[in-house]
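Next come the structures, one after another.
Since every read-out is calculated from the coordinates, none of them should be taken as a lab result. From a predicted model like this one, the values you see are computed outputs, not experimental measurements. Cβ atoms are built from the backbone, for glycine too; each structure is taken alone.
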Structure 1
Amino acid sequence: MKNLKGQISESRRLAILLAVSGGFMDAYTYTFRGEVFANAQTGNIILFAINLSEGNYAKMLQYLFPIIAFALGIILAELVHRFCNIDNILHWRQYTVLLECIILLSVGFISQRYNLIANSLVSFACGIQVESFRKVKGNASATTMCIGNLRSGTQNLFNYVFNKDKECLRKSLIYYGVIFFFALGAVIENIIIDFSQQYTIWCSCILLFAGFLLMFIQAEEEDKRSGKTK
């Protein structure tokens, strides 16, 4: 698709869908898959280190494999970026979203007996997402974790209070908005997990596929605006 601009992947609407899905995935692996984080690899590294120091090697692996899978997801996203950029059918980021959907769809078929595999696959999908979508409206932002958004949002809010720069306020609201929708995803997951169980992760597939379609719609809107300005 020639006309799908890079800026399309930075829209607020797409960021909302991705952030809700990001919070959903983290809550899913934590509440249903043995209290392992899908996105928050800092937490996984800490728990890995604690269990390593205590000699709990079996439990240590529950955190080690998602960490490795997350890193592999980043690598895969870069490979897709490198080798799918010449395709005129889809934008490379649309390919990564489809890959996420396929991975998460498969997770819904995995029972709790194989949580290590399920958690690793979800972390793999999260690694793909965090590498593919790194900006919202031109501002560096993550839809799968909150620490960077919290820092940037608070810094911009501070600058607004002291400098009265409205652009800083706008940026601050974007960062806090992403955090809000990330938390909303976790809330939704926690509400429905009791009756949908392992299949709950399919809600993330729906959100991601909606994002995949949204990139088509926004590309058409961008083309129309460009046509009017010519």
Structure 2
Amino acid sequence: MVEPEPKYRRILLKLSGEALAGDRGFGIDPQVIADIAAEIREVVELGVQVAVVIGGGNIFRGMAAAASGMDRAGADYMGMLATIMNSLALQDALEQIGVMTRVQTAIEMREVAEPYIRRRAVRHLEKGRVVILGGGTGNPYFTTDTAASLRAMEIGAEVILKATKVDGVYSADPCKDQTAVKFHELSYLDVLKKGLKVMDATATSLCMDNDLPIVVFQLSRRGNIKRAVLGEDIGTIVKGE
């Protein structure tokens, strides 16, 4: 059986930190991260170049700490360190199943990862390595969504694949509102005007300015990352009008 051709040849996969926690709600579930690694390997085997940005909410959430009185900049730096911990965990899971990786960080820590250098990241991708980009943008007050948009633009990704808990973008939280309506396609302006929780406004605006599509889909369904890469209709796509 001949594999279908991927729709995208270079992608940026955005994972939330909470996704790595599984049902635990905190920390890293070894089975969950092993499953994610196996799905990424399937995509790499299609010849697709993969970069990954992971959040840190399963370990530390800077905005929540700031809301309780902690200095926002300091809290955000702690959140960046949490994303690097997640990045190293994903690297280990991928390399255990034979996928070559590199972790690059926006905050230098040469003992555990390379510093983020755009041209080096692109070269790793060209060699078939999965590049895991930790540390957000390296600056406080910016989310990992914004980091994903920025890095996607820098490395020339064709799409951002945002893996979430639900199967697309809804008019309201489908877990709380049974009347919530799912959108199959949205424009960037729709997202901004309606205040939809796709990515934060900075990240969405950056994608809009550079015409970079965002595909939002459910991570927990096995094989969805590959389906998204193949261009199947599995969630919500955000793009220009």
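A few comments on the model shown:
- Structure responsible for 34, with relative contact order in percent (Cα under 8 Å, 6 or more apart) calculated and labels 1, 2 on offer: 1
- Origin of the derived value -12000 (helix-only ellipticity at 222 nm (-39500 (n - 2.57) for each DSSP H run of 4 or more, over all residues; to 500); candidates 1, 2): 2
- Structure with the greatest value (metric mean count of other Cβ atoms within 10 Å over residues 169-176, set 1, 2): 1
- Origin of the derived value 62 (volume of the Cα convex hull per residue in Å³, for residues 73-120 alone; candidates 1, 2): 1
- Distance in nm of label points 7 Å out along Cα→Cβ at positions 81 and 201 from the coordinates reads 2.5; which among 1, 2: 1
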